[in-house]
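*Asks:* What follows is a group of structures, each given as structure tokens.
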Structure 1
Amino acid sequence: MSLAKTENRTFLANASFLALMQAANSFLPLLTVPFLVRVLGVELFGQLAFVTALMYYFFVLTDYGFNLTATRDISINRSDINKVNEIYTCVFFIKAALIGVNFVILMFGFLIFPNFIENWPLYLCSFFVIVGQSLFPTWFFQGMEKMKYITYLSVSAKIFFTLGVFVLVAGPEDYLLVPILTALGFFFSASYAVYLIHYQHGVSFVTVPWALVKKNIVDGWYVFLSQMKITLFSSTNVVILGIMVGPIAVGYYVAAEKIMRALALAQTPITGALFPLIANKMVKDKKLAIKKLKNIAYLGCAFYLFVLGFSYFLSDYVVSLLYGDDLQESAWVLKVMLIIPLLIFLNNIFGTQILLNTGREKPFFYVLLFAAILSLVLCFSLTSLYSYKGTAVALLITEVFVVLAFFVLVYKDWVHA
């Protein structure tokens, strides 16, 4: 069997498993979110969404860009068990140290912001969700191109959470069960994933020199900052909206965003399986790698334009069906956001697949830095004027800026491939 056929078969297998995982990530929440809106009410649902958005900062800090850098390093060195052991050890213990740092920050937050103390159980339970999510070694299995393991584990965790919500959450007094069930699902999955890494892949912890730990920290710095900037124009929008307007407005915004994110996640099986493959191909033949990306980009755009155009005309019906008449205001937000999944897809092709895989972390970082600043300015100004509608427009403008900036940076590579 030729190398190309083997690569294509591996890619399709990994994409299929990622598709199953993203189906769970996308569609199971579309079952639980409408249920939670009805059982908890719009205001309490908005409060949960606000805390979840706030906690995402801790996840980005703990992840430290390893979802990209460690995936790339494992992919390149996966035939060398000694290198894999070193990468695994470094990443695991850096993450563990960052979890400790996050916990200290959370405790300081309780001291600095007294209103956090009033609802400390929700913040603490939500923090343990981040701990479990951070310890889940997606980066390892993606780098090894063994996506079936994390797919089974992730889907099991999502099913556990979904069933738990429907069975145990009966009214507003049960709201803490939402983060508790999520955390339990992640802890189970992460524990079994670590077991597989050690006993099925033969990976073990080894003593590593400080120089190697430092190298992993330095290599991940710009990617981490870039991921933090992405958070600044995604989760920060929810945080700003919650602070400036309140939880009901957050409920309207997040209800629409959940549908948009479900459509955006449709690309993840392709882009997630593609990243380690392109990382290898860029080293061997840069033009061939970009040519492959161009074909995928054209097919992806055609698919998204069809699906999103169809979704636009069904927006009012979908929102009414999922959430009821109380959240009909979310339909306008959804219509504004519908083009964003296509923009996210192109951002991944131009930014993650090309810039990061050709070692251009700095321009990648600076684009997202300017995007973060733009997002903050737009979000503060438009949210103060138009509430959740202004927040949605701010997100759209920011995503348009990112895709244009990334395309300018890769233009020469793109046209000459």
Structure 2
Amino acid sequence: MAYDYDVLVVGGGIVGLATAYALTGERPGLRIGVLEKETAPARHQTGRNSGVIHSGVYYRPGSLKARYATEGAAALVEFCRAQQLPHRVTGKLIVATRPDELPRLAALADRGRANGIPVEELTPAGIRVHEPEVAGLAGLRVATTGICDFAEVARRYAELAEARGAELRTGSELRAIVRRPDGVTVRTGTGELRCAVLVNCAGLQSDRVARLAGDDPGARIVPFRGEYYELAPDRRDLVRGLVYPVPDPAFPFLGVHLTRGVHGDVHVGPNAVPALAREGYDWRTVRLGDLADTLRFPGSWRLARRHWRYGCGELHRSLSKRAFTAAVRRLLPAVRPEDLVRAGAGVRAQAVARDGSLLDDFAFAGFDPADPTSPRRLVHVLNAPSPAATASLPIGREVARRALAALAAGG
């Protein structure tokens, strides 16, 4: 087969572009392509989040999330500094507002230290030193947390990869994949392309791309929408930096938090509600194929049965601004409903197993250089929700490593 590309990456979000950036750095001269169905990169998860550079304090010690978040946060700050991209290392507060949250806060401090992250324990007076308007019984300060503009970061990855010879093909939606012993052919809306190795970084569509390639992802992307408000401009002084509640360890969501961004705005949110389309950023967006895909999957129903009370609370906060405000007031008592202005929303590409459990860690599949029986020619990123943007540089290096090993292994 005559190849158009040595490695073709599906997905122009931050993970796909970090992979292209890593590939062009590792092997100059390789023909690298990136397929993106939208007219510009970073239109979905990458461009629709609060911009937090996570420290790694939340994640299970030894997990990929813990390792890649801590490594990625430092690497991302250095990248932003070198590339003169807007960013700040602000630190953040994690605040317990109820007595039953205090043991979880203490466990979180232990987890952070196990991950090598400096954690300062705060009294109520200590919380007020950093955030005078925030109320809590106790808190943690994590100094290594920061903020940036992930869409800008992704675009810079693309620029640097293109400067090294990679080609970003926007407006190219993947339609079909044909695997052959000597390569992979993909069909897009504009024609066919041939590559030696195909890399799936399709985010919200990653499980579908895996199935198009004939691989069983073993899980399904079940989309959850996160809705944001912003503080009105004249009330932004209520928040100096980043303030988070104590998360519930049963869920991958961190709860409604307060984020002062690099452009001066203060985001409040997100909640987590089922999305009626994989790219459904409001209740009006319904795609019957996406909805049927979710409803047919047994894991969706098992997840709903297990966590229906939590889900009902999230739905209530989605539909009632007053309920959302009440959740925010646990941290920020001075906030009023009129202080909150509707902002954008994002959709989290959360992989769910057939038993209804949420995949807790980053997940890769396809060619594995340690397993000679693994499928050739393809590499899949099957679960890369938050903190994937923070961890984009180490994730990109890992995916590039697998792709280069697949390229060396050939057919």
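Computed from the coordinates by the stated procedures, all read-outs in this text should not be read as laboratory data. In this text the structure is predicted, and so the values were computed from the model without any measurement. Cβ atoms are built from the backbone, for glycine too; each structure is taken alone.
*Asks:* Of structures 1, 2, which gives 106 when volume of the Cα convex hull per residue in Å³, for residues 254-301 alone is computed from the coordinates?
*Replies:* Corresponding structure: 2.
*Asks:* Matching task: -10000 is the computed value of helix-only ellipticity at 222 nm (-39500 (n - 2.57) for each DSSP H run of 4 or more, over all residues; to 500). Pick the structure from 1, 2.
*Replies:* 2
*Asks:* For distance in nm of label points 7 Å out along Cα→Cβ at positions 246 and 278, which structure out of 1, 2 has the highest calculated value?
*Replies:* For this comparison of distance in nm of label points 7 Å out along Cα→Cβ at positions 246 and 278, the top structure is 1.
*Asks:* Moving on to the next point. Kindly point out which one of 1, 2 the value 51, 37, 28 was derived from, the read-out being Cα extents along the principal axes in Å, for residues 166-269 alone.
*Replies:* 1
*Asks:* Another question, then. In terms of Cα Rg over 2.2 N^0.38 Å, for residues 190-333 alone, which of structures 1, 2 is highest? Intermediate values should be presented prior to the final figure.
*Replies:* On the way: 1: 1.47; 2: 1.28.
The structure with the largest value is 1.
*Asks:* Where is Rg/Rh (Cα atoms, Kirkwood Rh), for residues 46-141 alone largest, in which of 1, 2?
*Replies:* Sorting by Rg/Rh (Cα atoms, Kirkwood Rh), for residues 46-141 alone in descending order puts 1 first.
*Asks:* Could you tell me which structure in 1, 2 was used to calculate distance in nm of label points 7 Å out along Cα→Cβ at positions 118 and 214 as 5.4?
*Replies:* Working: 1: 4.7; 2: 5.4.
Traced to structure 2.
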